Structure 1
Amino acid sequence: MRILTVIGARPQFIKACPVSLSFKESGIEELLLHTGQHYDSQMSNVFFEELSLPKPYKNLKINGGTHGQMTGRMLTEIEKELIHQRPDLVLVYGDTNSTLAGALAAVKLKIPIVHIEAGLRSFNSQMPEETNRILTDRISSYLFCPTRIAVENLNSEGIVEHVHEVGDVMYDSSLMMAERAEDRSSIIKDLVLEKEQFILATVHRAENTDDNSRLKNILEVLSELNTKTKVIFPIHPRTRSIISKHFSSSVLNDINVIDPVSYFDIIALQRSAQLIITDSGGMQKEAYFYKVPCVTLRDETEWVETVDSKWNTLMSPEFKIDADNIERKMNRSRPPWTMLYGDGNAAKKITSVLKQI
């Protein structure tokens, strides 16, 4: 069996790690095709090195432009690769432009599609990610879901065949990498941080960064929180560019801004934080994996289990964010923790299913 896997963004590198390792151990041939969606070395190259992922056989170096421009360019180039490589299956992860482009290129060539992280729904049709995941699910041949709710979402849309609940491959990866990060990361020492004495914050979603009012609300609350508890803010390159374009340079003066960090460093920061504030889908889950309370700066989330379990709280930047409420969440006793995302063997279960095809 020959599988061509399309990846392009940081979360996909993390998800691919346990799956690619499982494929290799089972004798499945895999070709990794990098679209180039994340091109900054700290957002891309370092992850391949730290995760011990095999280097992609090709990097399409497609980034920048509108969603339509990026997806269209990817579709054209991925189609060329599929015609040349002739894989048995095309595998895609999650809900990025790379995901949709890979799936569209495959379905046009009648190549079966494997979608890992299928069935997620935020029920916000304005999110590009929601469009990407719905369209990808519709045209996929094999759908691997991280949770029971994801399976139920697909079933309610009439998608019932070849749907498998396997758990979350990001949980697999977090278990694999936590110990390695502890040995290899020095960021807690370098930043002179104490365990559970700081807040980790990340902001990158277009719904927040492209709306000056929402972004202003976020930066103001991070500054206010920083007066009492140190806020560490690894800033996404795109977020930094937008802030420099639309705000005074002083807007970041009262926050501890650092450059994007490696995967091991972000794990170390997550595991040691008292609270995580983010608009990232992946980091919401990673906060749960590491038993750290989370505030998600969005109107909704596809990871509803984290909210239902009381480990995650949604706060919309559409309105003035309440710093006092965040502080109360940070200091309250932590709720019970259960295994919401499988047993850490999602990659092996995926491999087992595909081997039977």
Structure 2
Amino acid sequence: MRKCGGTHVSRRLNIAVVGAGYWGPQLARNLRASREWNLAAICDVDIDRARRVADAVGGAPVTAEIESVLADPLIDAIAIATPAATHHAIAMAALDAGKHVMVEKPLADTQKRGTEMVRRASERGLVLMVDHTQCYTPAVMKMRELIAGGELGDILFVDSVRINFGLTQPDVDVFWDLAPHELSIMDFILPDGLQATSVAAHGSDPMNTGKSCIGHLTMPLDGGAMAHVHVNWLSPTRTRRMVIGGTRHTLVWDDLDPQQRLSVYDPGVDVSSISRATAQDRRAATSFRIGGIRAQAVEEREALGTVVSEFAAAIREKRTPRTSGAAGLRVLSILDAAAGSLAAFGVPQPLRHARRSAGVAA
């Protein structure tokens, strides 16, 4: 496990939230409620917005100057909740100031900048964690457990849909806005992470916004499986659903169904010897089975509380967090390749990934 700087302490760790827009208030609320953290500051260029967030969580110091936060020797860490294009500059300055960093998804706005952030954190011996919040939901953690335990058998496909209406973003397209959720979940639950060999991306802009509002990603995986992600800003309904098919069982996650978020389906594929040469022989060697459905019991709790606890634990235990900078880089590599594929009218772009080290949640 990678060692992080600093000494073991039993006191609450001091943290500043940088960014008081959409996600910053959620972070501030969970940090205020946490036993591990003291909310030491809320920083935003709009000081009135920072004050509103501070008032909403019961009070906290506010500032519009990031330099004052980074210069404070009592602040152990910062949580970045600003637009993706600003992540690199803020994180690099914080790491150089000796602060541990948690950054909202995506890690950065380019793979190159994300790589620099990961390298700097390693050089400084500091924790760099990506807030891939949905990886900490009870349902997704249960999915990871079932797959790791062999419940599904060999993975054959992953099919994911995340669509909603009207939440277009001014600075990014639908791939960079919605796909990081799906990609981070795939990377978290698959045994070797999201080891795609290439990415083909197709996007559409029927509203003439200047960016893709509807998109599809297709990713062949090591071992012959296939992953697909559909994202859409223009659907009249919301869908957050992932289907993972295996040789033994199929797992279905429906995040918007509180009565049955996670189900295991008995249908699977039996593959015996397929080494014979003819198509007829291959068909005869493969059979499909059907059966029952088992709902998986998962508790209901806010994932962000687990996120901030994991950040503190990684700092105290001097270890790599579950959703580390390396995990963020794997997501960025997909997004960068998708941008290249879009520019090439859907031509697949090759990918290379470093595999997880044994025993390390990279």
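The table below gives the values:
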item: Structures 1, 2, by FRET efficiency 1/(1 + (r/R0)^6) of positions 69 and 149 (r between Cβ atoms, R0 = 41 Å, to 0.05): label with the highest value; result: 1
item: Per FRET efficiency 1/(1 + (r/R0)^6) of positions 133 and 165 (r between Cβ atoms, R0 = 25 Å, to 0.05), the highest-valued of structures 1, 2; result: 1
item: Which of 1, 2 yields 3.0 [distance in nm of label points 7 Å out along Cα→Cβ at positions 21 and 309, calculated]; result: 2
item: If Cα extents along the principal axes in Å is computed and equals 72, 49, 41, the structure in 1, 2; result: 2
item: At a computed 4.6 (mean projected area of the Cα convex hull in nm², for residues 181-228 alone), which of 1, 2; result: 1
item: Origin of the derived value -14000 (helix-only ellipticity at 222 nm (-39500 (n - 2.57) for each DSSP H run of 4 or more, over all residues; to 500); candidates 1, 2); result: 1
item: Structure responsible for 18.2, with mean count of other Cβ atoms within 10 Å over residues 29-36 calculated and labels 1, 2 on offer; result: 2
item: Structure responsible for 11.8, with mean count of other Cβ atoms within 10 Å over residues 189-196 calculated and labels 1, 2 on offer; result: 1
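No value in this document is a laboratory result; all are computed from the given coordinates. Quick caveat, the model's predicted, so the values are computed rather than measured. Cβ atoms are built from the backbone, for glycine too; each structure is taken alone.
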